[in-house]
Structures are given as C-alpha cells and as structure tokens.
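Before anything else, here is the set of structures, which you'll find just below.
No lab work stands behind these numbers, since they all come straight from the coordinates. Quantities reported herein were computed from a predicted structural model and do not represent experimental measurements. Cβ atoms are built from the backbone, for glycine too; each structure is taken alone.
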Structure P
Amino acid sequence: MTQNTINNRDLPFSAATFTAFLCTLFGANAVAIKISLFGLGVFTTAGLRFGLAAIAIFLWAWATRRPFVIKKGQSKQLLIVSLIFALQLALLYLGFSKTTASRGVLLINTQPFFVLFLAHWFIPEDQITKNKVLGLLLGFSGMALVFLGKKGVTTEVEIGDLMVLITAFLWACNTVYTKRIISEFAPFQIVLYPMVVSVPFFFLAGYIWDVKMITHLDLKVLSSLIYQSLVTASFGFVAWNSMLQKYGAVSLHSFIFIMPIAGVLLGGLVLGEAITWDIILALAFIVSGIVVVNLTTREYTPLYPPRGV
C-alpha cells in the first residue's frame, strides 16, 4: 500500500478502544488550553505548544527516516496552509481566553459541517446529499443553541464564541484546501511545516500583544502545556495517522462524536464550568449531526483531530 492510499477496514475491539481513547484526548484539549491560559499569555501559549510539538514531530520523523525535502512548487502551497493555520490558531487561543471550554469545544466541533459545505463546492467528487443536509441542520442547530444560551454569558464570552466559530470555519477552509493537495506531500509535512512557520509569529505576537508572556508557572500550567504539545499535537498526530493508514478514514471518523462529549464533561468536572440545559441540548444536536454525517459519508478528511484544538 502506498503512502497516500487509504484503506478501510472494520476496527477490532482493541483498535476501537484505542480510537475512542484518542478522541477523548483530543476532546480534552480544550480544557488543557483553558488551564494553560491561567499562567501564560494567549500567543505565548500557542508558540510554546506548537514549538514543542514541532520539535517532537521532527525528532519522530527523523528517527523513522521520513522525507523532509519537498518538491518544486510545494513551498507556495505550504505557505498558504501555514498562513491560514497561524490565523486559525491565533483566533482559537484568543477565543478560548474569553469563552468557556464547554462552549468552545462545541463550537470548534462544527468544523465537520463547514467542511461538508465547502467540499460540495470545491471538491468535485464530494457532493452534499439529503442525509448530509440532515447532519448539517443538526450541527448548525446545536451551534445556534450555543449562541442563544444567555445564562451567565457576558459580552466577552460572546466575542470569544464568535472567534472560536470563525476558527472552525478557517479550519474547514484549511482542511478542504489540504485535501486537494495532500497527495503531493508526506502526511507529516503538511502538519510540521505550518507549525515551524507559525511559531515565530506566535512568539512575536506574544511579545507585542500579551499583557505578560508568562504570568506564573506551576505544575498545572506546565502539565497542560505538555498535554497540548506532546499528547495531542505530537502523539495524537502520529497515532491517529498510523490508525488512519491501517484502518481508513470511514472507520475512524465514526468515533469523533466522542470529542465534544469529552470536552463538555471535562469542562464541568475539571474546571467547574456550569453545564446548562442549553449546553446539553446543543451537545445532543452537534453529536447527532456528526453521527449522521459519518454514517452516510464514505470519504472524510484524515486531518480532523490532529489539526484541531
């Protein structure tokens, strides 16, 4: 099987359990972001996270003898991906600094619905069907419920919600563009190089705009940073793409409904955020939409969790 060929096989119990575990890790990343922002500046956190992740992925790629050299003409494609990636993550961290983990993780998980809509127009073989429309309606109904829920919601939280929603849209744009060019690259390149390009901009933005780049460091802040860098952005990327190569996108993406559930529940348990009926109902709609989409979609982007929160 060539590097860019995607197989589709049913997952045995052990693989299904591991996939569910990975999705839980990705869902918990929203909580880790909130904790890290208690001690680090918004842009500084992003710079440290992706700087550490880039080092880890580089070492893994070097140890496993992955190809680092890109072909002629690919630098322009990587620059486009990198610019969207930098803007996307800057807005994500700014948004999470203002809104709650529970609301943020619900809004960021509207990304698959934006992908479906954009893919219909920009990927000829990926057309919207009646079942996909149902999934879209459920997902965006959940998004609307998040915005309509006003209990304890300040203007700053609403601004944060909007930033996270724009992030989901930019992430979808990046995903659709990446889906068009991914066959030209080794999969790790499309993740590593945008990190390398964006990290200096994150640190420069942190120096200019963060009130303080580092407010204080304690075990919780450091642990959350390590979690974001090494667990999700590094280990998560390698593990997910290894599973993807072995079992295929269709099998794996039937588990992504776990991500918003994990994020909302951990936001309540770890951060003590209020899980209101609005949040629960929005979660039900978004999860239902994701399930409907993945039950009816035969092809899905392989970059969903690794490039997410």
Structure Q
Amino acid sequence: MNLLQEQENDNKFANDGLLKGVCDIHLHCRPDSRERSVDEYGFMKDAMAAGYRAVMFKSNDFSCHDRAYLIRQALPSAECFGSFCMNRVYGDRVNVFAAQKAVKTSGGLCRCIWMPTLDAAYQYQSEGRKEKGIPVLDDNGQVLPEVVKVMEICAESDIIFATGHSSPDESITLVRKAHEVGVKRIVVTHANSSIWTMTTNQIKQCIDLGAYIEYCYLPCLWGAGTKMPQYQRQSIEDFTAFVRINPARSFISTDLGQAVMPHPIEGMRDCILKLQAIGVSQSDIDLLVRSNPAWLIGLDK
C-alpha cells in the first residue's frame, strides 16, 4: 500500500457508498479571492476517497482549468476539470480572447464558460450598485456580438455555455441564441437560487430550447440561524419541487465551498439523504447527481 492509499483510507469521507459516482460541477475552493473552506487539491483527494466520479471547480475571478491540469499530475486518476467566468478581471465586457485561450489551455480541461457572475449587470442592478456590471444583452434585448462569439467557441469545443448570474429573462434569451448557434451543452445556472429563481414555465421554456437546468443545494443550507442569514432558506420540499420538474434535463450542484458553510462533500451527502427521505426515486437521483453532470462535462459521449 502506497502513501496515497494510506491517506485515502484515513480520510473521513473514505468509501462512502452513498457518494459513489457523484459529479459535482459547481463548487468553490482555494485559491480564490474569497475565503473558502478547502483547497482544490485537498478537496480532490477527499472527493476521490468518497468515491466521486468527477469534479468541476468554479472561481468567480480566476481560471481553474489550468490548476486542474496540475492536480492531475499529482493525482493521476483524478477526474477534475475547470471552468471560466467572464467577470471584471477580464475586462468590462465579455472577453472573447479570454474564452479562446481558456479552451486552448493544456489538457483541454476547461469544460464550461460562464457568463458574468458576481459582476453581471443584473447582479449589480439587483444590489443597487451605481456602477454598471458586465452586460450580456444590448439595449434592445438582443444578445451582444461578443457573447454570441463565446457561444460559438463553446459550440466548436463542445463544452458548456452557462448563463451565470443573468436574470431569468436574460437566461431565456441566452438559451434561445445558444441553441440557434449550435451549443449542445447549455446550462441555466442555479435556477432555484435567490434573485435567479425561475418559474416553472420559464424552466420549461429553457428545457424546450435544449438547456439543462442547474439546481444548487446551497439555498437549503443558508438562512436564519446560519452564518449566511441574509438569504432566505429554501425548504427541502421546495427544492424537491424544482428537481422534479424534469430530472432528465436537470442536475444538482452544491455551489458550496464558502468558509462559513458545510464542506461540499457533507453538503452533497445531506442533499442525497434528504431527497431519498422525501421520496425522490433512486433513478432520478442518479440522473441529477451522476449521469447528467457527467455528460455535461464530456465524460459520457
């Protein structure tokens, strides 16, 4: 037994049958510009010990596909991937050149380009900020040319185009255009969360246009009595109502990694247990946390 195997056996997440085959494709780790509960390398070791199939890291400010390449050098069997957010560190507009370089980075591990998140125009507007965030639509409600070019890059590379922190209405417009452009892996980001929450009709519109819908477990963990009390907690009943809309075109991510929130693996485990307890079928759970996210990041052709 080598040192790595000994460390895996000592890991508190080791051999958790509940988590075998899980793919979490939206979580936040160090290094980052915000405090996080764990670093990417340490998380990957924990995930592998727990039986995860794959992970895709997300940073609002930095690329992580290049770091995924290095993690794989240290952990050769690690199925870890990175993604890329179009925020202000790359300029005040969606940056096509940055997207081109992301998909050409060694290893081909950038599997998602997110539209602006924390710096999105809708986010700034919702927060009442005086500055203008990064737009995705023009004043006439049309998708901006640079956004269309990023969609084309995602289509050509066959990776995810994700709506980021766009508004529900903006997301529908983005999904429609991405479908026209030929993107196969379109994701509507955290459609159950906070200011991005969609109606059932909006979700169905996006699915009809070819999108997959992401539901994050984080809203079930924040709220009154937690260290993120500024948000309203989502009940497991409401969360389940979302995931039952169309499991075949949906997936669950934790969106965890905040320093004041549970470890992402603990969050994923809690999510699965709660879904089982409320009566979601095992086949639907498998779609939501295993099959669909695996296909989205290109593991299953």
If you rank structures P, Q by mean count of other Cβ atoms within 10 Å over residues 21-28, which sits at the top with the largest value?
Q
Kindly point out which one of P, Q the value 3.3 was derived from, the read-out being distance in nm of label points 7 Å out along Cα→Cβ at positions 149 and 261.
Q
Which one of P, Q has relative contact order in percent (Cα under 8 Å, 6 or more apart), as calculated from the coordinates, equal to 16?
Q
State the single structure among P, Q that was used to calculate distance in nm of label points 7 Å out along Cα→Cβ at positions 45 and 237, giving 4.3.
Q
From which structure (P, Q) was log10 I(q)/I(0) by the Debye sum over Cα atoms at q = 0.15 Å⁻¹, for residues 61-220 alone calculated, if the value obtained is -0.78?
Q
With helix-only ellipticity at 222 nm (-39500 (n - 2.57) for each DSSP H run of 4 or more, over all residues; to 500) computed for every candidate in P, Q, -23000 is reproduced by structure P
